Structure 1
Amino acid sequence: MLTAIVIVPLITALLLALIPRNFRFVMRLLSLAATLVTLVLAVFLLLRFETGSADYQFVVQRSWVESLGISFYLGVDGINIGLVFMAALVGFAAACVSWEIKHHEKEFYVLLLVMTGGIIGAFASLDLFLFYFFHELALVPTFIMIGLWGRGEQKNFATFQITLYLSLGALIALVGLIALYVQMPAPVRTFEIPRIIAYFQTAPLAASAQHWIFPLLMFGFGILVSLWPFHTWAPIGYTAAPSATAMLHAGVLKKFGLYGLIRVALPIISDDAVRKQWLWVLALLCLGNIVYCGWVAMRQRDLNLLIGNSSVAHMGFVFLGIASLSVIGITGAVMVMVAHGLLAALTFGLTGYLYNHAGTLDMDNLGGLLKKLPFIGTVMIMAMFAGCGLPGFANFVGEVLVLFGSWKTLPWFVVAGAWGALVIGAIYMLRAVRDVWHGEVAETATVQDASAWRKVPFVLLLAALIIVGVWPRVLTDKIEPSVKRIVTVAGLPTVAVVK
C-alpha cells in the first residue's frame, strides 16, 4: 500500500507524457484520479496504522545498490504517518484547483504529479539516499512551475531567489548527510536510517564531529524551511507561484527540512554541550520567524504576502518544539507540521481562487466580498481563525503542546516571545478579515462564488483541520511513542503528553 501511494502519481506522470496535448480533459481526469487514489490509500494507511507502537509499519525494502548500502526502503511510524496523509490530501486538493492553468497544461500536470510523488516518497523513505533523491525530485518542478506559470511582475526574480536559496540549503544538507555516512566504518556503512541511528546509539559520534555535522544539518534543513534570516525567498515565491504549486510547496514540501531534523539530526546528538549550544541557537533564531515575520505580516497589504509571512512565522513554532527536546514539544512540532500543511494549502488555494476572479489580492482594492462570495469568504475566515490558533482547529493543539513543551526547557524570553507572537498573529489575521470580507463592497471585477465541484478541495482541507482539532488523539496517540524513542536515543527524560 505504501509503495502504491508513492508510485501511482509517478506512473501517471509517465502516462501523461505519452498522451497528445490536445486531450486536455483526459489529462485533467487522470491527474485527479491518480491523486484521489493516492488519497484513498493514504486514508486506509492511517486507519490501519497500529496506534501505540513506536515500530516502523508497512515496511517495504528491496536492495538497490548493495556496494553502497542503498536500498528502496519505505516505512511509516508516528512521525511520518500524518505527513504522508497530509501530503496525499494536499496533492488531491492541488490537482482540483489546477483549473486555473490555461496553457501548457500537459507539462503542468506532469510536474504536479512528479512533485506529489516525490514529496510522499521523501516522507516515506527510510534510506538516506532515497530520502534526499525524492526531495530533489519534488523540488525541481517547483522552480519550473513558478517560472512558467507564475504570476506578477516579480515572477522571474522570485524564481531566481527560490532556486538560489533552496539549492544552497539542499547542498548544505547533503554535505551534512554525506559526512554522517562516512563517520561509520566501511564494514557497517549503510544509508538505512534506522541502522545509522542504532549504530550511533551504541557507538556515539565523537563530540568534535557532532559540533560540525549537526549545524550543517540544522542550517541546511533550516534554509529549506525558511529559518530566519534565510526566509526571504518564501513570501515572494508563494506570491508568484500558481495556486497548486504554492499549496504543495508551502503546505507540504517545506516540511521536509523539519522532518529531516527530527528523523536524522536529533537522534545523533548525544553530547550535552553540542545539544545546549546548537539548540539554543535554533531557539533564538526561531524568534526571528515567530516575532519578526509576524511584524512583517502586519505591514502587508497584499493578501498573499501576508499569508506567506504568516507561513514563515508558523514554522518558528515547529523549530521551537524541536529545540525543546521534550516529548510534549516535539509531539507538538509534528502536529503543527500537519496542521500548517493543511492550513497553508487551504489559504493559498482560496487566495488563488480570489485572484482569478477579482484580478487582485491588494487588500486596499478589496472589501465586502463576503456578500458576493459567501462560501469562499466563510471558509477563508475560518482558515484565518485557525491561523490565529483558535481552539477547535488543529493548529491550536500543536501550538499549545509546543508552548508547554518549551516552558521548562528554554529561556523565559523565548517562550514569552512565542506567546506574544500569538497576539501579533491575531492582529494581522483579524485585520485582513475586516479589510477583505467586511465593510463596503469594493469596485472589483465580477466575482462568482464556487460551484459544487470547486468547493470539494476546500471542504476536505477545512474538515481535516477541524477533525484533528476536535479529536487530536487521532494523531497524538500515534506520534508520541515514536517521539519518545527519539528523545530516549538522545539520552533525555521522557514525559508523556497530557491526554
Structure 2
Amino acid sequence: MQKKIIGAILALVLIAAGFYIVENTRLFKDSPNVIIILTDDLDYSLMPYMEKTNELIGEQGATLTNFFVTTPACCPSRTSIIRGQYSHNTDILENAPGFPRFFKLKQEENALPVWLNEAGYQTALFGKYMNNYPINAGMEYVPPGWTDWGAFVTTEVTIKYYYNYTMNENGTLVKYGDTPEDYSTDVIRDKSLKFINERAQDEQPFFLFISVYAPHGPSTAAPRHETLFNDLSYPKGPSFNEEDLSDKPELIRALSETGEEFDEGDANYLFQARARSLQAADELVEDVILALEKNGQLENTYIIFTSDNGFHLGEHRMPSGKGTPYEEDIRVPFFIRGPGIEPDTTISQLSANIDIAPTIADIVSVQVPDFVDGRSFLPFLLGRDAEWRQALLIEFGQILEYTSSDSQSLAVKPDPSLATFVDPETDNLLSGIGGGSFRGIRTDTFIFVKYENGEFEYYDLLTDPYQLENTANQLDPETLNQLQEWLDQLKRCSGQDCRKFEQSPPQGILD
C-alpha cells in the first residue's frame, strides 16, 4: 500500500514536471521534438496514393478519423494552426488579405513557434507560410519565434511555388529556377533534413514545420513522377454531379451554373495530376523518418501529417475548389506518431486544426495563453479519457456582426489592392459571391449552416453522409431557433467560452 502511494506521488511529480507516464513508463527521456508535415488542399480521396505516409505515420501511430479544418481555406487554417484559435478570433476568414492582416494585428508575436522557442526549442519552417507573405512586412521579414526560416514569398500576381519561385532564407531572398533540382518539394525536403541533422548534433529539442505546396494546383509533379497514374479514376461518390440541386441554397446552385461543365473526365484529369504531385511529398515523409532514425531521434519525436483544407472535385455539381461547408472541404486526413502512441490507434472524437497548437504545447509542457480556443487531444493519443466537445464551429468569410469582441474594432473587409493575390485557380469559390460567407455547427451526427444571405443547410450525417438532402426547411421552428442560438454563441466565442459552448448543446438537440 505504501509503495502504491509513493508511486502515485512520484507520478504526479513527473507529470507536473512535464513527463507523461503510461503503465509506469516515462514517454521520453528528453524534451520531445515535434514535426508538422502540412500539405496544401489535400483531401481524403488521395490518401491511398501516399503509401509511405500511411505506413510510416498512420500505421505506426494514431489516425484522427474526425479531424476538421474550421475554415476551409489556406490562410485562415494556417493561422488557426499556429494560434489555436477559430478564424473569427484571428480575424483571418479568407485568403485575402491574409498575411498582411495577420501581421498588422501582431498575432505572430504570441503564437506556437514563439511559445516553443521561449521554452528552449530550435524552430524552423520550410515551404509555404501564409498567403501574401510578406506583403507590408518587408521582403526580408522573418516572423518572430523562428530560428531557421525558408518560406516562399509573394513577388508577383501569378504565384509560382513549384518552380521559378523565391524563398526568404533567414532574411536573404533566394531565387530558384526550373531545373529538376529546383522542384520545391525536394528543396523543402533537403532543408528539413539539414535542420534535423544539425539539431541532432547540438542536442537541442526542435520544432520543424514542413509545408509543401502539393497537391495544390497546378499540381506539378517532380520529373521522376510525371508518367504515373495516367489511368487513375477519381473515386466519385453519390454527390458527384448531383442531379437534383433543388434543395441546395441558391449560392451553391449558382456555383454549378457557371457555364463550365465539370464532368468525369475533368475530375479524373485533375485527380491524376494531384496524385502525381504528392509522390515527392510521400518520399519526403520517408526521408524525414529515416533521418530521425539515423540520428537516434525517431523515438523521441512526434510527427504530424495533415492538410490546411480539403478539396472538392465535382461534388454537388460544383467545379473543383474548396471553401464550402461540405465534408470534402472541411474534413481532412490527420496522422500522428510519437512517444506513447500505440500503432494503429484510431481516435474518433471531433478534433480540428485549432487543437494542434494546444496539443503540441501539452506535449512539450508549455502553458497556452488564455486566448486559445482549441484543446489538447494528447490524452486520447495516450489511451486516456478526457472531457471533450460535442460540436465544432465551421466558418468562412467576413461578416462584421459576427466578429468577436476582441477583434470587432479591427474587423475589415479584404483590402481591394490585394484582391489579385489569390490562389492561382481562384478556387475559394464562395468568397466571390455576395452573401456567400457562412457559419455552421458540425457535430458527430449533423451539420447546420447559415449563410450571410439568410439561407440554411441541415444534413443528418447518419442517414445522409453524402449531404444529398438538405432538410433545413423541415426543421420545426423550435429546433431551428435552438440551433441558431447555439450558433450565435459559438460564432462569437473566445477562449474558455468556446470550449464551454462546444459542450453545451441545447437540450434534446443531439437526441
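Ranked by Kirkwood radius over Cα pairs in Å, which of 1, 2 sits at the highest value?
Across 1, 2, Kirkwood radius over Cα pairs in Å peaks for 2.
Figure out for me which of the structures 1, 2 the number -23000 belongs to, where helix-only ellipticity at 222 nm (-39500 (n - 2.57) for each DSSP H run of 4 or more, over all residues; to 500) was derived from the coordinates.
Structure of origin is 1.
Quick check on the output: 1.2 is distance in nm of label points 7 Å out along Cα→Cβ at positions 190 and 222, derived from one of 1, 2. Which one produced it?
Computing distance in nm of label points 7 Å out along Cα→Cβ at positions 190 and 222 on every structure in 1, 2 gives 1.2 only for 2.
Taking distance in nm of label points 7 Å out along Cα→Cβ at positions 254 and 310 for each of 1, 2, which is largest?
Going through 1, 2 one by one, distance in nm of label points 7 Å out along Cα→Cβ at positions 254 and 310 is largest in 2.
Supply the structure label, taken from 1, 2, corresponding to mean count of other Cβ atoms within 10 Å over residues 134-141 with the calculated value 16.2.
That value comes from structure 2.
Can you rank 1, 2 by relative contact order in percent (Cα under 8 Å, 6 or more apart) and just name the one with the largest value?
Top value of relative contact order in percent (Cα under 8 Å, 6 or more apart) goes to structure 2.
Compute FRET efficiency 1/(1 + (r/R0)^6) of positions 118 and 398 (r between Cβ atoms, R0 = 30 Å, to 0.05) for each of 1, 2 and report the one that scores greatest.
Greatest value across 1, 2: structure 1.
No value in this document is a laboratory result; all are computed from the given coordinates. The model shown is predicted, which means the values in this text are computed figures rather than measured ones. Cβ atoms are built from the backbone, for glycine too; each structure is taken alone.
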